[in-house]
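Derivation of every value follows stated rules applied to the coordinates shown; laboratory data play no part. Predicted model only: the values in this text are computed from it and were never measured. Cβ atoms are built from the backbone, for glycine too; each structure is taken alone.
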Structure I
């Protein structure tokens, strides 16, 4: 497991271990589902008690595939109206399979027979009516006798009947697609087709009505740009692979009432089609034709571009973080960097009556960032001073005061750590105080309230870069982190990543977050933190700062304020020849 497995495998509750059953077509599982099985096997709070195999699928898997000549295949194609209508989509999928990196393929089959050999198994021949499976009554009784807490569906077709209530907490199943907009399939194709920047995954409890069960949790991921369905499903499949173990851990620690209470409310279906199906030849031509023409034209006139970040500063004004209208960002003045670098990720702090800005100082030649700072002077900044450099990339210098000292937590995901530094001479000498965390964590942001240190940490799933926002707290800055019971507090690509220091305005607490749905660092949302204590966390989105606030911007992803000073960053695409240091 790639996303810090120890966060999920342990439960401190004294409740009996959860009894889990799996509904399977075969012991060969897609890699992302094999990982779900490993999560359960490695946990201290759940035990696999029963494997229910689809006997129909098992028989089909053992029957040798008949050899068919070219003419036989052609005859089958011409004889099937469905295959004829979807012929172009079939060719597209054959081509698209080449676009996925084998090590990242969530659909690659993994033989789980050895790891499951100790678990009791039973084969069931379901009653079939088109795409619906019902279980014989004797099979249902056998399953009920195992006193399972949860059945997890990795096989069979659409389920109906008593099997849905044969486990105490029902049958849990993934739906790959945001059920509010996409019902049917193919999974994560129509998001690409329709140009939707978001691709979703839900974990739900199945009911008699298709896609209408209780939604235990939902993740929203950035749709991969371009035309590849295969590349687009990498992030949602892997990013959601932790959902089962996370909800099982919540079930074990807090009970079914908690699971029901924290489930997502039902929403009206808003999809463009009542049920999505594989696209017809005409739909494929209408989609691919214009796309390929535009892509070819862009290649003819394309010139290499560089995404160049820079800082902007203003004094004497202050945006309203709780406004529903577009924020007023007039009066910001740009700070230019040397041609061989860019400046980004600004954090402000006051020292001896002066405002200082700490920021990422990225070198184009080394492709590494170091941390620098400068004093705010008359609407601009003084000469930048290097403050921290390592053999790995540094960014996002979250600087703050605690217990009479100044500290900083930079982003050090390139080293696989979260590191705390203490200032021993302001502003340019910092010493490593402690390694706070190991794992793929970015943009750690600290807040202090009611004697506790709160750490907002974005955890990454490296395969596809799926992200989740986690909240930890500790009674001491260097003390042991305690995971908040609401974790993950966000699985939405539009709010899961920090965008600057948390701040208070007119008595309200605000957390800046990045919206990375269109692309990395697209825009900023200021979220009011409504509830923050050891037991609950709630926030609501308020003001959004999109890149339209300044001409030519394609992204804006960090905001900070201190006293009468505000600072923000913005990204502009520049011709590669206008910056130096690039090969």
Structure II
């Protein structure tokens, strides 16, 4: 039951087969919903599910592996097999996917000389150790051993980043040496330089695009005269950045492109079939070269299933097109997953971060600021503290460089924001006689996941200046905020540019999906029952955070909001999302 290539066809069990695949990432969907989403994928007419594998979730610290719970890929593949689907696995090590650092673990950047995605020996050594652990779990799920996995990808869109063919060979040969006998393939944009830089002789080439199918397949044919035509990623929707418009694409337009693809005999992988959510700190970012663009937490993607798993107009439009090319049985969808409004939740207690540093962090002394990664921290916030002695005339405070957004305080008094792009008003500081405490609270907004700015260390990456003078002797407080219930909470207190954690509770009789809105709040992070839902920001477009029912419990549930600026008095749990 393995997948092979004969002429211009994929062949399985001796018969030509068209791969009709959909991207559905297990790590963006709670495990309790995997079966529901996979059945819906099959019911749209697809025969294959595709998933990336995020290295940063599976090896959060060097040599510490996690393949259970929300990232149990073996269970996910087992369910896909039970549902009757083939599977395509894209094990990375780099996945892009609007995911922090493209799925590469942040701890790689502790090496100041690190070179990613090439034959830099320390990077290859880390990849090899990870592949030893990952591939021994994937190999038993290959079709050659009775499992669902028919194909695996070598790297990911490598041609848009580099041209180190020895690196690609190292990955492909390493996969085969560890027992991978599934069909190997690469995927790249349909341009000359991408296909030249990202492909390997003897490995199937696929092209990623969302429109102009004829041109894309023609370019693919120039680089691969024989073999099946496949769109490795059919971009039928798109993702959103903070402060920009919500993206959407009409079902009719996307369906017409799919029709053209299938009429030319192509196979397809829908990117995305179901996007899901970038929970926690996992949303990545883009960088144009002059502008940093952090991604929102929702990965709705305007896909055939919405963020909470409900079929959209695209689901039915695509199913109608597919039915013209393959036999389509009667539609049998699982029962809809309930959504509920739980009303308004009043937050009842607060904890100022500056009052709770001893509970939240263990300080580190350094002569100069260092990036988050060198502190052994992967995500969250960092507080940099030093003493400035006056008198000093007014001079600009320069963070060289800040990744990504910093709040500045002098003796606890808020003085302004300095962001990565320099879009906020400059912060000038003057000091009278005496000593003053300077605090700089830096938020990491998501590492760049695509393009040449990939080495995106967080925090303050070099130094802090007043005018031209560097400031030295720093106390640094790592603030990953893994446990927001740890601080000593007091009575609720409104905050004005005073970073604080605010806590409240609500009662649930029957858990259902719900959507958290924060009217009157500005910017921060939310946890429900200790589960990090992700970031919110009043610049939009996203206005609600998805709360899956399995993260709720009967009885009392707890909400913690970490607000950086202006806080409201309560939050709302609604029965519908607002993505802008």
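Have a look at I, II and say which one yields 2.7 for distance in nm of label points 7 Å out along Cα→Cβ at positions 179 and 291, as calculated. Value 2.7 for distance in nm of label points 7 Å out along Cα→Cβ at positions 179 and 291 corresponds to I out of I, II. Each of structures I, II was scored by distance in nm of label points 7 Å out along Cα→Cβ at positions 411 and 539; the highest score is held by II. Here FRET efficiency 1/(1 + (r/R0)^6) of positions 235 and 515 (r between Cβ atoms, R0 = 25 Å, to 0.05) was derived from just one of the structures I, II, and that gives 0.95; the source is I.
From which structure (I, II) was Rg/Rh (Cα atoms, Kirkwood Rh), for residues 35-154 alone calculated, if the value obtained is 1.05? It was calculated from structure I.
Name the one structure among I, II that Cα extents along the principal axes in Å of 84, 55, 39 was derived from. Only one of I, II returns 84, 55, 39 for Cα extents along the principal axes in Å, namely II. When FRET efficiency 1/(1 + (r/R0)^6) of positions 379 and 419 (r between Cβ atoms, R0 = 25 Å, to 0.05) is calculated for each of the structures I, II, the largest result comes from II.
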